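Before anything else, here is the set of structures, which you'll find just below.
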Structure I
Amino acid sequence: MKQLALTLVFVFSLGWTLFGQVAAPAFLCVSNDTLFWEAPTNSCGPFNAYLIFASQDESGTYSQLAAITDPNQNFFIHENAGMGVWYYYLESDYDCPGQPVLQSDTLDNLIPEQARLESVSVSGTEVEVSWQPSPSPEVVAYILSRTIPGQGTAVLDTIFNDTFYLDTEASPTEQSETYYIEAIDACGNKSLIATPHSTILLATEGSDPCERSISLSWNRYQNWPQGIGSQDVWVSRNGGAPELVAALDGNASSYRFQNADDAVTYCFTVQAVERSTGVVAASNEACLSLDVVQAVKGLAATNATVTENGEAQLDWQWNANAEISDYAILQSSDNNNFSIVESGAPAPPLTASNSYLDTRADPSGGVVYYQVQTTDGCGEKASSNIVGTLFLRASAQSGANLIRWTPYLNPLGTVQGYNLYRLEGGAPVLLGNYGPNTLEAADNNLDLSNPDQVRACYFVEAQAEISLSDSTNITVDSRSNTACAEQEARIYIPNAFSPNEDGRNDVFLPYLQFGAPADYLLAVYDRYGGQLFESRDINVGWNGKSRGKRVPVGLYAYYLRIEQSDGTVVEQSGEVSLLR
């Protein structure tokens, strides 16, 4: 129903009878000085009259104004009512001894009190209008109007038995729509027009390709009794679920969305929230797609490790769609003074995961630190976190080796543990698993008859979990340098020999219990310091001759020097007795 005929009195079938009660007339409305009602149905006894009570004070005292004895009469004119405010209620007088008599609603001769618009909220291309009902009991409907540009205000509909209306003819994506609400009673009396509410119209504007931002502007929601408590900005990407990107105060009317991606459709809405009540009014959805220079995102050095060949390897990640004009890999031996070891424009196409093999680094001399730096097409620079290789050292003790290593270095990583290996025949043998806080171990089970254990070589491998900026986790293994420890050679030197050429103790020859020297020297001297013999072969000893002639029985001085493969030098001197 688009228009209400205001000159007609509405007729409603509201009469009802409650068992054991005398029902009052259904008091419909008061139009100027005339009261209208609808006759009740009472079957408890014969009809006597309709009684009309009146007062100029709503809280009383009420006195009987009239008694209508015609059961079919449904109106009464209050003559000489004057200009004041009157309050009325009705009763039915039936001959029903002992039955309680009910009263009608109390109505006044004023127009209905206003309804109040609660919110006008955009949903797609439609507007959802809701309102708080008028407190006047005689109100039977609401007249909803909207401003139409160039035409003024037009009635949209008259709504019965509801406080909600969906306006499917509005254009909230093109303009801010303004709505009005009036309450009306059965006599056609209308309330004053409630304070209008207007929809939020949101507009977007894109920036230049390097700024990568979207500007939002909107009209603030008006006429909430409590005012605006907050304004929430929501965005969906490529049709995905909306995400809250900003919570603004009630005075905001603009917002700048930063770090927009290339070829992504962003759709924004603004939701105003009334203070205290939590009532929400949403704007239209405004969408925009930008052509931007893709920034470097998620730049992360994920690992630094040492290869089996002793070279350092750096691993890192960045977004594969980044428009990078230049990148550089920086290296340092002290985590302070970095120098560039690789730079230039990355070769297309970019990949998310990347590696660099540093053949010039020496991870056996200490920790090698790395960082990645980038410059995008807009000149904006980005730097990754710093990572470092594991540095392992091994030292020989008496019959055992002590192995120490530096902790895994990556602020994005959490170490799960360390695995320690010993190389035997070039193949790694796992010696043990150690917790994330353990940085040393002892190899106590050396077999000194095995050359691979006399000079034992080790490396450690850290297992770590890396947390990336996109909330994903990856697992990495970081290997240390290989470090060796050589047990000091154990030497037995006889204190006498008898070169009688009888096959028994004929040669003065030190005995190396284990190990193989890298350099060997044995020299024998007479008591005057003259050198009688020299050998650089561990298997060649002195046969008691000098220049092919046997030397006399006596004491002779010797000097023994052994240099092990790890650089350890063993020197020993003394005297040996030559016997015949």
Structure II
Amino acid sequence: MLRDGVERERHAVTIVGGGPTGLTLALGLAGFAVRSVLIESDPSICTGSRAGAFTRRTLEILERVGVAQKAIGSGLAWYTGWTFHGQKEIARLQIPHDENQKFPPAISQLQNRIEWLMVQAAERSGLIDIRWQSRVEAITQSDNKAELSITTPAGNYRLHSDWVVACDGGQSTLRRLLDLRMEGERHAGRYVIIDIRVDTSRLDAGRHCWFGPPSNPEGTMLMYKKPDGMLRFDYQLGPDEDEAEAMREEAVFATVQRQLDMLGIDSPWQPVWMTLYRASAMTLPAYLHGQVLFAGDAAHLVPIFGVRGMNSALEDAHNLAWKLAFVQRGLATRHLLQSYSSERVGAARFNMLHGSRGARFMSPPSAAEKILRDAVLQLSGRIPAMAQLVNPRQHAAAVLDDSPLNATVESTADGVSSDFVAGPIPGAVLTECPLRLHDAPDAIRPDAIRQGYVTDLLGPWISVLLFSANGKLPVALLQAAQQAAHTLPLRLALITRNPPASKVTDTASTLSAEAVLQYAYDPAGKLFALYGATVGNSPATEPSLTVYVVRPDGHVCARWHQSSEADGSVLQQALRRLCGVAAA
């Protein structure tokens, strides 16, 4: 309802940009019961398939917002990348994968399909107000709120919001309105990207890269097989080619046809979508400006080599969602949002470094670098070690090892130790591993035990993983967890070597409904070793308890070994740190 052209309701969060970054953030906030308004200038989801390769970490994030299974079900899993010099294979990239993993290392999928799955999930949530054909024209900030001026075909209005998040892409309107400048560099290469629909039955899913193929002798050609009989081509223009001429349909289609002829594909094909791309490695120096935060391409531009674009943008949204929810619900101060800025600026600079290396290898900016690049290509077919220089480093979950939220636990004489021989360090995401899950503590029935994974223990809450060989938990630690759960969303996960005894409720007798206790066990004997929860060859040499405190976005905050006599002070300190108190 409007009064004098202003919405009467003051919104908690307004997200500008209804692409995958904004939708992921809105769905993440909804998981914490935080409402949001999403402003999108287009009338619907994006046209064209756009981003097409999604990594394991992105699949974990998509699972958290409820769309992973459908995305994987209609996508193409891939594990391999092939690199050619001319038509000769000179390198093969095998993305790490083993039987412990829940998801494949990467899938090919269509961005607009993932956006549609997210829109459906947003509509089901009842907490997300998507406003299509709405454009931000102005913004002002005062008194811990922001006012946005919105134009729509039905009329103009203004709205007030506690927080505004700019997810409006590389040409961000909010970045322009706030007069913010990115730092970094624009790379020399220019690339035509085109999706076509053709018979792809004889092609393998994965990354195919040619240097100097017959279809583009003076440049490069990238190819990905995509769902629905589609192929993505990404080829380099020469330094002296005129963009307007090169982007004529006749010129683009001729290059595509030459590539299809080289592949031996003689079936008819149709163009779907095409654009011109230039690699940039740039970032805002900070992502928090008053009541406005930046995420995705509005915050940084990362070279796509190594599939870093949309993948890193969704990491932004996943990192921000829980922090913004905590602040909005009064569980933390804006210092927690400052950690979002510092963590994700650091991740952007890391991605820029490795993406830029890929961009410079694809398009050497000088004659000297081109000579060196060509020498590597010549030698890679004969010297396997040289082939490692050809494959770009693939996007993976950021390791936030210098995060201000990480709690350093000192080894002491009062039953606490921080000595680990294995396991994810503070700042890393959890190491995946199969386990068995059990939901009902009162009666351990075989039909109540199900196959699962470590990441199934995560959700819109702080997870405290408790590795206990004998299934017992220190009362002092349970009491500290109970006290924290009165204010924080918190779940404990008791992980044992074998199914817990039928009287597991005895260990949780001090817990009320606020602190949920989950149960899991490790029948294959992998998990304890992977997490450094064993220090010897028998249970007699293990610590009484190994504790991992995990943020809602899946990054480890703290870990330690604890004897049964130790109190709960270390847990209390770790939770304070996680909420940004110690970083204030």
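Just so it is clear, none of the values below were taken in a lab; they were calculated from the coordinates. This structure is a prediction, so every number in the text was calculated from the model and none was measured. Cβ atoms are built from the backbone, for glycine too; each structure is taken alone.
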Among I, II, considering only FRET efficiency 1/(1 + (r/R0)^6) of positions 226 and 282 (r between Cβ atoms, R0 = 30 Å, to 0.05), which has the greatest calculated value? I
Assign the value 1.73, calculated as Cα Rg over 2.2 N^0.38 Å, for residues 90-401 alone, to the correct structure from I, II. I
Work out which structure the value -0.47, -0.61, -0.92 belongs to, where log10 I(q)/I(0) by the Debye sum over Cα atoms at q = 0.07, 0.08, 0.10 Å⁻¹ was derived from one of I, II. II
Please state which of the structures I, II yields 60, 42, 32 when Cα extents along the principal axes in Å, for residues 50-201 alone is computed from it. II
Rank structures I, II by FRET efficiency 1/(1 + (r/R0)^6) of positions 394 and 530 (r between Cβ atoms, R0 = 30 Å, to 0.05) and report only the one at the top, that is, the highest. II
Read-out helix-only ellipticity at 222 nm (-39500 (n - 2.57) for each DSSP H run of 4 or more, over all residues; to 500), computed value -8000, structure in I, II: II
Using relative contact order in percent (Cα under 8 Å, 6 or more apart) as the calculated read-out, with 7 as its value, let me know the right label among I, II. I
